[in-house]
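Derivation of every value follows stated rules applied to the coordinates shown; laboratory data play no part. Just so we're clear, the structure is a prediction, and the values are computed from it rather than from any experiment. Cβ atoms are built from the backbone, for glycine too; each structure is taken alone.
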Structure I
Amino acid sequence: MFEPSPELRERKNLEALLSSQAALASAVQAIQQELIRPERKYVYGIQGLADLLHCSKPTAQRIKSSGKIDAAISQFERTLIIDAELAIELLRTRRTSVRRS
């Protein structure tokens, strides 16, 4: 029976070790990206939007009705779900673009 040379055996062991290290490194990187991803914060309803923006409920209703933050709003039946960070970002970009004009 043919027995591989010690160099060939060592090379195969090294290749196996490197491939397992590469797999481990990619797994660690995937876990780190999962941990770094910020968790989304949601507010619910007009009162939640008013609390987020530190304004009154009528003002929050006016902002919602204006369409400025439509991209941040999801609605299921009568329940509003608002992505807080996206709503603030939309209002911020809208405000700065209006000021520059």
Structure II
Amino acid sequence: MRTISINTLIEEFNHNRFMYIPLTIILQSCLGSIAAMLILAQGTTLGSGLELALCVLTCMFYNAALLAQLKSKLTFWLLVVSLVVNSMLVVINLI
């Protein structure tokens, strides 16, 4: 059985970059929109505004990294940060 490490994931992302670009855009955009919907369902307060800004900024940073054609390693880490932050926002707003 093959062990999966961060370096193998980065190499895989780099090797098949053009395949992963549309898949990850769809994935993180859907997750970000779910997080935004749940945040806005809680009402409009300062806290929800900050959560919404964090959600939008993480999604925008990843999309901007793809458009700017930054290095694969940085783009991969921006994707991970975007997915983690938006997943946490979904969980927080579901509780």
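A few remarks follow.
- Identity of the structure behind -22000 (criterion: helix-only ellipticity at 222 nm (-39500 (n - 2.57) for each DSSP H run of 4 or more, over all residues; to 500), calculated), options I, II: I
- Answer label among I, II for the case where relative contact order in percent (Cα under 8 Å, 6 or more apart), calculated from the coordinates, equals 38: II
- Test item: Cα Rg over 2.2 N^0.38 Å calculated as 1.19, pick one of I, II: II
- Distance in nm of label points 7 Å out along Cα→Cβ at positions 17 and 73 from the coordinates reads 1.3; which among I, II: II
- Here mean count of other Cβ atoms within 10 Å over residues 9-16 was derived from just one of the structures I, II, and that gives 13.6; the source is II.
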